[in-house]
Structure P
Amino acid sequence: MYQLKDDLLIPEVARLHAENYGVYGRRKMHALLRRQGWDIGRDQTERMMRLAGVRGVRRSKRVFTTKSDPAAPRPTDLVQRRFTADGPRRLWVCDVT
């Protein structure tokens, strides 16, 4: 019985993996199979992917493009780190980042 289900699932997993540009891993593949009505667990999804010879794509490390220069001039602190105003419309602060 299990072998019959495996024989049906392996080509389905390979097809879905190809349809999704070959990037789906176990979690997304499991969710996709469940949405399509397959009664399948996470570990079984992983096993089917292994038997079908497909793997998900790992995300690359985040690339930081800005290197701050500690010697660069900093804007002057006009409020002296005091962010409470004496009254209405006395202190205006904005952040442009």
Structure Q
Amino acid sequence: MIIVITFAVKERYSGYFASCMNEVSTGVYVSTISPPPFREKLLDTINRWWEVYNEGSINVIWYDIQQPSKINFINYGEPKRELIPFQSLLLTKID
């Protein structure tokens, strides 16, 4: 599963996410399709567009068996967030 949460981004992002994911709430997109090629294409598109339209914020969350909590995420925009393992917990550090 992949979840994308957007805030104050260009409409281009909304159109792209809506074309390949379900918009379950304003700015919240969900897809049960999560093989690595799909996620890589999604992240590649966001990376390329972010270099041009660097405004708002986008959070991409996905299932990741390699992580202690079984989730991973990438944050674009402000404030920056990072997952930090602590004992048996996974904490979010906000810069």
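Each reported figure results from applying straightforward, stated rules to the coordinates on display, with no laboratory input. Only a predicted model underlies this, so the values are computations on that prediction, with no experimental measurement involved. Cβ atoms are built from the backbone, for glycine too; each structure is taken alone.
From which structure (P, Q) was semi-axes √(5λ) of the Cα gyration tensor in Å calculated, if the value obtained is 57, 18, 10?
Value 57, 18, 10 for semi-axes √(5λ) of the Cα gyration tensor in Å corresponds to P out of P, Q.
Of the structures labelled P, Q, which one yields -12500 when helix-only ellipticity at 222 nm (-39500 (n - 2.57) for each DSSP H run of 4 or more, over all residues; to 500) is computed from its coordinates?
P
Suppose you compute distance in nm of label points 7 Å out along Cα→Cβ at positions 7 and 87 for every structure in P, Q: which one lands on 2.9?
Q
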